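Take a look at the structures below.
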Structure I
Amino acid sequence: MSQKYLSTDQRRSHTVEAVIALAGQQNPDNITTAIIAAHMGLTQGALFRHFPSKEAIWQAVMEWVANNLLARIDRAAEGARSPLDALEATFFSHVDFAIEHPGIPRMIFGELQRTEATPAKKITRNLMKNYLKRITHWLEKAKETGDISTDLDTHAAALLLIGTVQGLVMQSLSFGNIKYIRQDAEGTFKIYKRGIVR
């Protein structure tokens with residue numbers, strides 16, 4: 001379909017895709033509405049017909065991130081044979097999501113560091129809370145099956161798993177290639193798993 005005849009929903013979706021692609025190439029804080037419009041082959045006026053402000057664009061992007069990341073880890077965990085397998089599937093699905101969308105970790109870190117309470121930051125914080133709940137759920141299930149000790153602090157273990165992914169992402173970004181995360185993820189998860197199993 002021609003760019004000229006896209007519906008509002010299609011235009012909004014394309015804008016989100018454009019921001020995610022741009023964030024993979026540069027610091028998200030430097031992405032202006034002029035840069036977004038130019039990337040899409042639009043005028044800023046055309047862009048603002050679908051979003052009232054840059055803040056509204058960022059909100060839509062973070063809504064997309066939250067919905068898609070959580071749906072992805074849910075799908076990955078669904079087919080797991082055990083709670084520990086579900087944890088592993090969640091971990092690697094998050095790793096693969098970060099590799100496919102290298103701009104997203106930059107945006108998440110950027111939003112969480114903001115001092116002001118923006119709608120995008122609120123969505124990002126809710127994403128982290130919902131992610132933490134899912135990891136904690138599988139750790140509690142692993143207690144029930146006897147795979148991990150009943151005295152394990154599941155909240156701390158959930159934080160550690162999320163922090164492990166974030167650490168891998170930061171390391172790979174520091175080397176300038178998000179794909180480095182995949183080669184280190186397997187060994188890192190093995191060490192994590194060894195620390196929580198009975």
Structure II
Amino acid sequence: MRSLRIGEEVVGAGGRRLGQLERIVVDEQAHRVTHLVVAGRVVGIQRFRDLDREHLVVDLDEERLRRQPEALPDVVGTAGDHWRAPGGYALGDFLGIASALVGQGVYVPPVHLDLDLSAVHQIAPGSPVFSGRRHVGNVSQVLTDDAGTVVSLVLRHAGLLGTRRLVPADHVVEVIGSTVHLDLAEREIEALPEYRDTPTAR
């Protein structure tokens with residue numbers, strides 16, 4: 001566990017300063033900090049490898065940070081009326097995953113980092129898919145290898161009459177709740193191969 005401080009320095013790969021910790025993203029259902037906002041980008045906590053008391057260290061450089069999802073309202077929302085800021089924090093320091101807000105009772109968000117994110121976020125059929133700010137479709141199927149590792153997503157593309165495109169998993173930049181963010185531009189998505197059903201799809 002490591003306590004978080006709004007305004008603390010965030011250092012990237014190679015020791016270069018990337019910015020400050022601006023806000024903390026909480027999955028209310030899991031009662032966990034899942035992402036941090038740095039330079040307006042939502043960064044998964046699994047990228048914060050080495051932590052010390054002076055600053056946060058993340059495994060991104062400036063270019064890769066810019067590829068992370070923006071902290072937009074359809075991805076992360078402002079804290080609801082039932083949230084209460086813990087001591088030393090303001091309510092505006094926190095954001096909630098838009099699809100995970102439950103709004104039941106008084107909620108005090110955690111202020112520490114727990115790197116165990118098992119079973120918090122998942123890609124599933126129907127998951128919305130974004131490229132930057134644009135909603136480009138929804139996951140139709142999740143394709144895995146024999147070990148259960150996700151290798152590809154089948155994207156039902158919103159702009160091509162429901163055409164299904166095969167998206168390699170390495171183009172998934174981040175998953176926030178059940179929302180998938182890709183590093184592909186619209187024209188690159190349109191250039192992906194059309195998906196044909198196979199017996200290995202599940």
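Could you figure out which one of I, II the value 20.6 for mean count of other Cβ atoms within 10 Å over residues 151-158 was computed from? For mean count of other Cβ atoms within 10 Å over residues 151-158, the value 20.6 is produced by structure II.
When FRET efficiency 1/(1 + (r/R0)^6) of positions 7 and 127 (r between Cβ atoms, R0 = 30 Å, to 0.05) is computed for each of I, II, the one that comes out at 0.35 is II. Given -1000 as the derived value for helix-only ellipticity at 222 nm (-39500 (n - 2.57) for each DSSP H run of 4 or more, over all residues; to 500), which of the supplied structures I, II does it correspond to? This figure was derived from II. Source structure of the calculated read-out (FRET efficiency 1/(1 + (r/R0)^6) of positions 111 and 167 (r between Cβ atoms, R0 = 41 Å, to 0.05), 1.00) within I, II: I. Given a value of 18 for relative contact order in percent (Cα under 8 Å, 6 or more apart), calculated from one of I, II, which structure does it belong to? Corresponding structure: II. Can you spot which of I, II the value 30, 10, 5 was calculated from, given it is semi-axes √(5λ) of the Cα gyration tensor in Å, for residues 143-182 alone? Computed on structure I. Computing Rg/Rh (Cα atoms, Kirkwood Rh) across structures I, II gives 0.99 for structure II.
Since every read-out is calculated from the coordinates, none of them should be taken as a lab result. Here the structure is a predicted model, which means the values were calculated and not measured. Cβ atoms are built from the backbone, for glycine too; each structure is taken alone.
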